[in-house]
Structures are given as C-alpha cells and as structure tokens.
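What follows is a set of structures for review.
No lab work stands behind these numbers, since they all come straight from the coordinates. Predicted model, so just to flag it, every value in this text is computed and none were measured. Cβ atoms are built from the backbone, for glycine too; each structure is taken alone.
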Structure 1
Amino acid sequence: MAKSAALVTAILVAGGLAASATFAAQPDAGGVAALMRQPAVKAALEAAKAGEPQTIADQIRFCEVPAVEFKEQARAEVLKKEFEALGLQNVHIDRAGNVLGDRPGRSARPHLFWAAHLDTVFPEGTDVHVRREGTVLHGPGIGDDCRGLAVMVAMVRAMNTAHVQTEGTITFVADVGEEGLGDLRGMKGLFADHKGDIDRFVSMDGTGLGIVNTAVGSHRYRVTYTGPGGHSFGAFGLANPIHALGRAIAKIADFQVPKTPKTTFNVGRIGGGTSVNSISASAWMEIDMRSRDQQALADVDAKFHKAVQDALTEENARWGTPGVLKVDVKLIGDRPAGHTAPDAPIVKTALAVTQALGFQTRLGEASTDSNVPMSLGIPAITIGSGGAGKGAHSPLEQFDTADSWQGTQRNTLLAIALAEK
C-alpha cells in the first residue's frame, strides 16, 4: 500500500468507520420474496418500470450538462435541485463537492449510502449533445455515469410514488472525482466526513446488471526527468532527460507480473522536449499500475521506483555526468484495493434481488467508488444501472435503452432490501 493510502485508511479506521457488523442480517432469497409481496414494494417496482421514459429523459438531460473532471459544479447544481424536488431532507453540497440528500426511514440505522458519480473523462469543450437513433442514445458519458444519476433519481421517485417507508435511512449521493485523476476524492471526502455513520454502501456505475464485489486498486505517478538541456550538436554529451525517460519505459515494458491476481501496468502519457535539434531540459510520463491484491500492487510499485532510479543513474553514467539529471516522482492517483466476500450479506442480497426479478447477473471486479469502503471493511458493492452500453470513455459512447427498466427496477428493490435491519 502506498504511504498516502495507508495514512488515509489508518485515519478513517481510527475514527470508527470500519465498525458496521451490527446490521449484518439482510434479506436472503426468502426475505426478498416476502418483501416483494408487500403492496408498497410491489407498487414501487411497477412505478420504476412505468417511469422508464422519464428516467431516460433525465439521463439525456443530465448528460447535456458538462461535468469535466474537477469541474462538476454545474451538474451538481442540477442534481441538488432534483433532490430537493423529490423531497429528500438535508440536501446539500459537501466540502468535496458531493451532493447529498437523505430519505429518512423509521429508524436512523441501518444507514445505507447510495451513490452515482457526476464527473466524466472528457475535456472542456466536448460536445455533450445526446443524439437518439431508435432505442440507442449517443453521447459522451451517456452510460458512465449519466445512467446511474438518472436511475438514482428514478428510484427515489418510485419509492415516493408508492409511499415506501424503509426501516433504515438512505442517503443518496451524486459524487465527484470518480474518474481519472479525480482519485476518488468525492468518496475519500465522504467517508472522512461520515465516520461511523455508513453501515452499507452501493455505487451505481455504468450499464448492465453486473455486481462488482472486488475493488481493483491502482497507483498512478507522474515522473519528470530534468537537466540543463542544450543544442543537439553543440552541447552533445549532456545527459538527456528524454533518453532517461526512454530507459525507464523500456525497463517498465519488461516487467513480469502475476496473471493471478491480475496485475497490470501502463505508461499512458509521455511528453517533453523543445525541438528536434535540442537536448531536452525535461521529459515526463504518467503511469498506471493496478491489481486487486494490495501486495501485488505494492510489488509492481517497487519495481517501478527501481526502474525510474536505475534509468537516471544509467543516463548520467552514460555521459560521465553523475548528478546532472534529476528526477521527480509524484503520486497522482492512489486507489486502495479491497474485497467484499461473495457470501457477505450485501452480496447475497444483491444476488437474491436480481434473481427474484428473473434477471441474470454475475460478480466481477473493477475500480469504482466502492474501492474506498471495501478497503475499510464496510459492506459495499458496485452495480450496473441497466441497459447496454458501448464505447465508455470515448466520444462515441452509446446506451441502448431496450429493457433498461430492468436496472431501475432491480436497483429500487435492492435499495429497499438493504435498508432493512
């Protein structure tokens, strides 16, 4: 575990956040079947399906409000107004930029937090107009995660329409910083602010009906080599930051990592230099390393640091100029790994709900907002929001609305079930 992740975890656990076993008994298959026979719950499921045209309209409307990484405010304000119109209580935007609203139950506990993220991966100026062709919506971010935001609003609307009163309280969260260099800042802020208050957590991210119970951790770094630079002919013989960068990348490309647990590395961006006839004064790269196993992630992280330092030493030695080149290694992303066991009550309930409605699902792994609670031992999963998606994280992203109501209905029932004792 990287130092910053270890520090965050230590602070949050010390604050009592990891203690939530009091409310471990959640509905199994029999309990879910009994829940579905309740008139209010049955009415909520009908409302969730019948309201799908409005859910799709909301999905389009939310998506056409830009939410660039670190600049999610405009979309946050839209969701804040939605939460207020739905009658949620204590609606506010917290210090991280997350939008929160409470739907009180008969009791304060168990306290379920239910989230979908506001931000997208696309730069400012991206055309966010959504185009519809038959059942298919075209637009950047339409599935990831405008779909989650729309379904979250639809769930509250369905429960309100049916006058569902849950046993515990549900706090709905439209959060920031899930994508890219956002580094889960919304979730890290949320869990820091709600020590001991979160008994269960669900994130809706993307499409389909899958259930993620394993959090893939990641370390991301920006590495910058610097030197005096000079003319490619006149100053020939100076150590070259770009050459050092090339040495480092070559070493990284030769890493051997385990297939199980799956562990990956990728140099995703590089840059530097002034002109073709200049020895550069700086060169940089950004690297992403991932694994669901924290030790495997730590191992590839250690290899990376050694490769970076060895490349520096070799480039300086090549030209007999020790100490001329310098390197700065900056941590720009730190997502902790984690796992919610397949037999954990929250997973069993999610499976039971999906199966009770006659839908198919499977367990999987991903890097999502649930990384934070999973790493802290909080019962947590990430689920899809229905429909079928293609091209996530690309301007050509698509969302097929055929039978997308299944996600709205499944997630509505799951929220009601997880708000039970």
Structure 2
Amino acid sequence: MNLAGNKSFSSPTCLVVPAIVLLVGCMVFFPSAVYEASKAGVTAWWNIVFPALLPFFVSSELLMSYGVIQFMGVILEPVMRPLFNLPGAASFVMAVGYTSGFPISASLAARLRKENICTRHEAERLMSFTNNSSPLFMLVAVGVGMFRNPRLGVLIALTHYAANILIGLVLRFYKTREPQTKAGRPSFGNLFGRALTEMQQAIRSNPRRFGRIMGEAITSSVNKLLVIGGFVIIFAVIIRVSVIIGLASAISDTIGFAAVPLGFTKSTVNALSSGFFEITLGTKAAAEAAGPVSQKLAAAGMILGWSGVSVLAQVSAMISETDLRMGLFVICRFIHSILAGAFCFLLANFEPVKAWLAKPVTTTWPIPATNFPWLANFLYCSRLCLYVIAAWALAAVVVYVVRSFSLIRFKV
C-alpha cells in the first residue's frame, strides 16, 4: 500500500488521532483531575450557558418558522445592505448576537444559509462579526465578580462591541462581486406589501401545526445546547490536562515571545494562555494578574475577543451541516482580539476615563456575580430576549415610516 499517496494520511487526522490517544491516556492516569474538571464544566454549562441561550434559541426557531424573520428582513433591508452589505434578515442575527452570547449567532447564520436567505459569503461575514461574549458575563461576572468594579465591565463591553462592529463595517467590502440573494436585489414596490408576501410564502412552505412547531423548536434548541455543553465539558478537561502535562506552559511561552516585548507581565501572559482555550479561566486570571489595570483590561479584552478554542469548536459544530467555512471566522476572531485589547488599553489610559474609573462605586447587583442561580439567569435572559425582539420590531417600524415619508416627499 502506498501510504504517501493516500490523502487521508496528509490530512489533520494524523494530528487528531494522537491527540485523542494522549487525552484518553491522561484520563486514565489522572482520573481525579479529569473528574473535577468535568464537574466544573457541567456546573458552568448548566448554571450559565443553558439558561442564558435557551430563550434565544427557542424564540429564533419560532420566528423563523412563522416567517417573522423574513418579514423583518425585507423591512430592514434598507439599513443592513448599505452598512454591512447583508440582507435585512441578518439584522435579527446581529441583534441576538450582541445581546445573548456565542455561539448562537453562528447557529442563526447557518439557519439563514439553509433557508437560502443569504449566500455563503454573506453568512460567513455575518457570523464573523456577530460572535460576542454575553453582556451578562462581561458586565457582571467580569466587571463585578472578577475586577470588583462594574465600570470596568462597562468599558470591556463597549470596546468588545465596538471592535466587532468595526470588523462588520470593513467586511462589507469582502466578496462584493458575489451575486446577492433574492432579498438583497433592488425592488421598488411597497415595502410593507413585499414584507407580507415574504412572510406568507414562509408560512405556506411550513404547514405544520403550532404544537409541532413548538415541540421541534424546543427539541432543536436543547439538542444544540447539549452539543455546546459537550464542548464546554471536554474543553474543561483539555485545559486541566494541558496544565498537568505542561502544554499550557508551552503555549504561555509562545505567547510570551510576542506579549512580553509589548510590556505584558508574566502573570498576564499566563492569563492569555489560559484564555487561548477558554474565556472564563482566562479573564479570571487576567483580573488577578500582577500589573497595571490598563494591562489587565487589555488582556481581558483580548481573551474575550478571541473567545477561546472551545467556542471556535462550538461554532464549527453549529455550521457543520452547511457549506460555511471557518477560515474567515478564525481570522476575524484574531483581529477582534487585537482591536478589543488595544481599545481597552487606550481608553484605560485616557485621563477622563481614568478619573471615571477611579471614582468609588457601589454594586447593587442582587445576584452573586461569580455564581448565577439558574432561575435568575433564565428569567433575566428571557426578559432580555423579549426586549431584543421588541426593539427589533420597533426599528423595523421606524425604518418603514421614515422610508414611507421619504417616498411621499419625493413624489410631491
């Protein structure tokens, strides 16, 4: 057999198989550490990830099944196309991505691609700048729980979102020669009428009863969350194993070659290496690192922008049934990391911001910032989901009214 000519031996499988064998071996030799890491992963998934994402997953499935996203997509097309060169339906993905947390934006982008609402390159651009950390995590867990200053959480969140929006504005020039989807082609009819037509077509193509639609929405959402939970748990184990076998130290040394000349302390570099795999451990280490606040904020911003290999794997799983690719997404995560870190550092050294951060604050958050109760987290995110849908609908009404008045004035 000619092994050199076998394509499978030149694929990443050659690296994946030994890595799996090594991981299994570590599970055998370090069962106690693996068990504790697995238990921590399960706790984080159940108390934080599951209640935070479930309302958004279920509501997006229902809105898509009843054509509401298609309806809003036509209304918001005049806004999304000039700004981001995306169909109007992408506005919902953007709204959810900026208010819930990863990897739901990738899941919704994949759904739009399956429904042929957007092209492959549009979906790849969309998920590349709508993948954000949860605002609840940044404002409360990071700002209050880790840095002990809610204003730092606000600063981190603002720079996180600003960097991603800037990436989205730049990405509008990526693959501009690609033919647009049906929703993106110019049309001069009644905007509201065309939106109703799109909604009716979506409803007709899905003649299921409400009970079945609801059941399938919940089933699909829970299945996706189980997949995410599996990634959270396995990467908790991988992180623990990497520390035991010295891989984390090697990654830290590699990052140090670029970070130390820029003035980062050794403890901050160690935080960046932890954040390479998973954001929670990384941001916590950044908050506890020795060094000036601006440097610790920059490290936290970089970790949140990168989002961790665990999230990259989750996004890969969400788009696995489509023709979407991960290349642009990974590049944008690296750029997001650099931009968010730079914005954090610059703002933290800006004198008016430094004076604002130095003021004493009192935290009135009723929930322990490092231990979200399941029900409180679920209710908070459910309300946030309703606010997002309401704000999305209000934006569509405003766009429709402004466009209608513009057309009337033009005719007069």
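If distance in nm of label points 7 Å out along Cα→Cβ at positions 222 and 334 comes out at 4.1 when worked out from the coordinates, which of 1, 2 was used? Provide the component values of the computation, followed by the final result.
Numbers: 1: 1.7; 2: 4.1.
It was calculated from structure 2.
For helix-only ellipticity at 222 nm (-39500 (n - 2.57) for each DSSP H run of 4 or more, over all residues; to 500), the calculated result is -11500, so let me know which of 1, 2 that is. Intermediate results must be reported in sequence, preceding the final value.
Numbers: 1: -11500; 2: -23500.
It traces back to 1.
For structures 1, 2, calculate Cα Rg over 2.2 N^0.38 Å and state which one comes out highest.
On the way: 1: 1.09; 2: 1.05.
The structure with the largest value is 1.
With mean count of other Cβ atoms within 10 Å over residues 150-157 coming out at 26.6, pick the structure among 1, 2 it was computed from. Kindly include the intermediate steps, with their values, before the conclusion.
Values: 1: 26.6; 2: 21.6.
Value 26.6 for mean count of other Cβ atoms within 10 Å over residues 150-157 corresponds to 1 out of 1, 2.
Looking just at FRET efficiency 1/(1 + (r/R0)^6) of positions 174 and 206 (r between Cβ atoms, R0 = 25 Å, to 0.05), which of the labels 1, 2 belongs to the structure with the highest value? It would help to have the intermediate numbers written out before the result.
Values: 1: 0.95; 2: 0.20.
Going through 1, 2 one by one, FRET efficiency 1/(1 + (r/R0)^6) of positions 174 and 206 (r between Cβ atoms, R0 = 25 Å, to 0.05) peaks for structure 1.
If Cα extents along the principal axes in Å, for residues 270-373 alone computes to 51, 34, 23, which of 1, 2 did it come from?
On the way: 1: 70, 29, 18; 2: 51, 34, 23.
The value was obtained from structure 2.
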